[in-house]
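Structures given as structure tokens follow.
Where a number appears in this text, it was derived from the coordinates with a stated rule and is not lab data. What you are looking at is a predicted structure, and each value in this text was computed from that prediction instead of being measured. Cβ atoms are built from the backbone, for glycine too; each structure is taken alone.
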Structure P
Amino acid sequence: LTQQATRPFNLAYLDIDNFKSINDINGNYIGDQIIKFTANAIQQSLSSPNNAFRVAGDEFAFITYDEDPVAVCQEVLDKIEAGYSDKSNRISFTVSIGIARAPVHMLNSDELILNASLALKDCKKHRDTRIQHYDTHLSALYHRQTQLIEAMRIQLSTSITESHELYVVLQPIVDVNNDRWDYFEILARWNSSVYGNISPAEFIEAAEQSGLIIELGERIIELACIAKQELEAHLGYTVKLSINCSAHELVDSNRYIN
């Protein structure tokens, strides 16, 4: 399509927000009806309904040649804002849309799809907007995260005695009425030999996006246990630790009980 296009167009990716929760609460039948409702809203907003596609699950794509693609996307949002309703149900939901522009003969289809996907992903991260244009900085962020994920994968596959890039620090939780420090919070740190000091916010997000968060959490707990032993040997008394966990780690309720 990108090679055959004789004029610029825009590819939009649309995703239903929190669709799994909608499905879990209302059942598969209602979930299917909401998908059909969304598909109709997209087709009714396009000058050529054949330019709309269901990509997978609750994700759609559509192409528009309009000079103002945001106006087309806004029309889709306006139709969806009314919510799905039948004789027994009225369900309100929202969607997020990422847009990427394809200049004539400038992009291949894989690049265009990636750009629209990155715009959609960025849109879902920032809840103050429902429509997000692709910008080149999104590609830079994507490639940076891809590199960090690969570097983290290497670190987690290396023995804890051989890898010292990932480590923890213990921050005391101070009680002004007690001179003794009994409680400490575990803070994860990563000083990469390639990328330098990486903020916890950045590498934890990378771990969550890649599915490495479970392995990272286990490594942090292992490091915390070692740090606890060393600290107690230094202080001469037992301390208690507080560790922050990702919601992804708590899906398996037996993980930390056993």
Structure Q
Amino acid sequence: MTWATPVPCGDQPAARGGHTATALGHKCYFFGGANRSPEAFNDVWCLDTAGDKFEWTLFTTNSEKIGLAGRSGSSVTQIAGRLYVFGGQEPQTGSCFNDVLVFDPERKAWWRPKIANGAPPPRHSHCACAFHGTRLLIWGGASESGMADSQVYIFDTEKFEWSKPAVAGTPPAAREMAAAAHVEGKGFFIHGGRSSSGIVNDIAILDTEEFIWREPRPTKYGRCAHTAVVDAIGQRVLLFGGFTGSGLTGELLELLP
């Protein structure tokens, strides 16, 4: 495994943090984030990697028409070719969101689904993943006043309904800025993050078939604000970067479920 530094073409996004990056085919979609002013963004950028050309495109969308507020620390999850946005924070006021928005990359259009029941409390820097084809799982994060709860929330993208499943076992400590990924047939893996007691290093696993929390396992890699992706070929979870408490790290870690 080797690193490469591509040179993209086209106009590029303004510098920012707290944005999302979501792969769909050979394209990667970037949404939101904020700069150090702090100014929050609600734009959508597409990085096309086909043929190793790495070309940026800023999408013209209907974000103003639907009143899409700029935000950082939201989650964007790809399900059936659509991008589902949940939560986030407006950095100037500190207010958090708990809305669900859907972006159609083909039509370059946003829409707000009508949701039948209550959403999770507002939060940012939470974990999100797709599982069982059409479902979105939300866990953890931070609220305006501190850590969010450790309840599991499920959003059904066909019925547009929220639910709180009964989950057995002891949930991991509530935290923000953890890295998480779902491996089909293995479960929802959560690593690290920052709890009320500081940066944590454990791996927690939620069995998404039986909805049981497995006993968390400590590691020697405490960090927060890192990322996790699933290697579709090897079914392994790759963790990159983050803040260790003493500085930033560029380590690439491998988790074999």
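In terms of distance in nm of label points 7 Å out along Cα→Cβ at positions 188 and 212, the structure with the greatest value among P, Q is Q. Where does the value 16 come from, among P, Q, when relative contact order in percent (Cα under 8 Å, 6 or more apart) is the thing being computed? The read-out comes from structure P.
Looking across P, Q, the calculation of FRET efficiency 1/(1 + (r/R0)^6) of positions 84 and 180 (r between Cβ atoms, R0 = 41 Å, to 0.05) that yields 0.10 traces back to P. helix-only ellipticity at 222 nm (-39500 (n - 2.57) for each DSSP H run of 4 or more, over all residues; to 500) computed as -14000: which structure among P, Q? Going label by label, the one that fits is P. Of structures P, Q, the largest value of Cα Rg over 2.2 N^0.38 Å belongs to P. Each of P, Q could give distance in nm of label points 7 Å out along Cα→Cβ at positions 12 and 156, but the derived value 4.5 comes from Q.
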